[in-house]
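Pasting the structures in now, so scroll down.
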Structure P
């Protein structure tokens, strides 16, 4: 079993030798190609100089002669662009097309010459196929075990660093969350929150009590058809709270006409309405003060909250990077295994990955 550094040295030596074989192979086929080109040019020249048979229909002769010129010129032009065996591979389709386009007509009068050319074209095609087969067997594979190993080591290092940063950021984020929770659950903040809820509840309770008393006047007011604020109160008891002076004036005017529950409600409103409105005013002022204090505290908390949101975004991005690096590591490990297998197949020996290489 070879160690990796030994395998790399052996690979380089074997590859260098195989590349020399490739060059010799190209030289061999380039010489063969030069010989076949000469033979093909002679065959083309022979076709060009050949005399057509006697007693040939003039129209047919004219068609064949035109195609013969095109055939000869096109093959010569194609051969001018073929200097190496690799050039041949690129121009073989052109040669085949010329033969199909013009050769079939020329063959009518110059069958023997066209067959000779076709035979040489076939030899060129078969020879190129043999060259490609030999080239494939001879060309050494491009194997980069060291490159894959270095990329894997660099990616693993980056992965571990990112993982460490992720762990650190996760801890920092948790600390920041605890800090924010501590601020939001402080006695002062929760106390203000509780007071706000109590004041809001009391405001609603007083408003509901007043509207309930006013609502008992709605039917009588509707029947009276007094117009103005009386009709508005008849439709919406909240109007009394929005326009208290007008409502009290209305109340004093209609009081003598009321009886039963409506009269009792009117008496209660006459005694308590202003006091309850004064209480509402005080409660709303208190609510404004409490909300102002709460907003002031939230402003103090805002930098912590903003920092927390920024850290959460960073954490999300970092988590995604770690996932991508993890996938890349798996891919590189598979690619390294593949490269090692190819190297083992090329050298015909097993390889031990541990080595003295850095």
Structure Q
């Protein structure tokens, strides 16, 4: 009996490549994950009105650590049960330098990923990657999507409201990836442009979206809320429309700065026919169960995020029935994917 395996794909890639593979491994403490809340003190007027806007200072360097803690559990049941699991912790250290700031507050920034580390375990087998460690060429190919990023700068334009307007100058990243994969001389210009677009939209933008979260342009205060609908996407047979929701929990004091503590959540609308037939096999899909939440600390005085922790969870299930040498056979498949992002200004 043939089964249609339907996977929810989460790209777990933000990566690295040092110019000298024999370089010593960077300080391992930089990859430590801090999930604690920021210790703050009360402000004189917690109901004071304020605005959120990004205002990095030109020429300064801002170094962030970004950690992604992920797990993917799958189970397939027919006359036997097959279970698979993947746990992966991915750490990045990246540097942002503003180079131009327009009169309207739009910033042009240079960005570079200085180091990365991956710790993974699949069905009891552990493996990983760390930039700067001595690795052979086969290992570099295996982790090409990580190797291609290290020390290869790119640029982006961001509005004062945190909207990423453009990510560009990613050619070095693309060229390194194609070189490692052995496609540097076999693709034409259009094909290379397609790879570059995929690298930007699938790799760089998700990473930078953790640092730049769009904020409203109007005045806010405690208990203010706002929402941003996301483009609909296809998940199995369903169309999924997510909306990110935010709320100002408190205005607090951190050192000498005012800090907005923002909570995040997500609402999801799912539409579509839950039944399908493929090559004689009938499928019955349950609507995915999604959830998301988190906390963001935005430095109102300086104008940028200094810490955040956000998480998402997706559960999917499909049952199936079709012909087999033993007659009609039933089966089911379930999957749970969980992701946690932790961002901290170092």
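None of the figures in this text is laboratory data; all of them are computed from the coordinates on show. No experiment lies behind these values; they were computed from the predicted model shown. Cβ atoms are built from the backbone, for glycine too; each structure is taken alone.
Tabulated results
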| item | result |
| --- | --- |
| Structure from which 143, 75, 27 was derived, Cα extents along the principal axes in Å, options P, Q | P |
| Parent structure of the calculated result 28, given that relative contact order in percent (Cα under 8 Å, 6 or more apart) is the read-out and P, Q the choices | P |
| When FRET efficiency 1/(1 + (r/R0)^6) of positions 128 and 232 (r between Cβ atoms, R0 = 30 Å, to 0.05) is computed for each of P, Q, the largest belongs to | Q |
| Label whose coordinates, when semi-axes √(5λ) of the Cα gyration tensor in Å, for residues 56-103 alone is calculated, return 46, 11, 5 (choices P, Q) | Q |
| Top of P, Q by distance in nm of label points 7 Å out along Cα→Cβ at positions 120 and 224, largest first | P |
| Which of P, Q yields -2500 [helix-only ellipticity at 222 nm (-39500 (n - 2.57) for each DSSP H run of 4 or more, over all residues; to 500), calculated] | Q |
| Which of P, Q yields 0.40 [FRET efficiency 1/(1 + (r/R0)^6) of positions 160 and 272 (r between Cβ atoms, R0 = 35 Å, to 0.05), calculated] | Q |
| Structure (P, Q) behind the derived value 137, 56, 24 of Cα extents along the principal axes in Å, for residues 72-279 alone | P |
| Structures P, Q, by distance in nm of label points 7 Å out along Cα→Cβ at positions 112 and 336: label with the highest value | P |
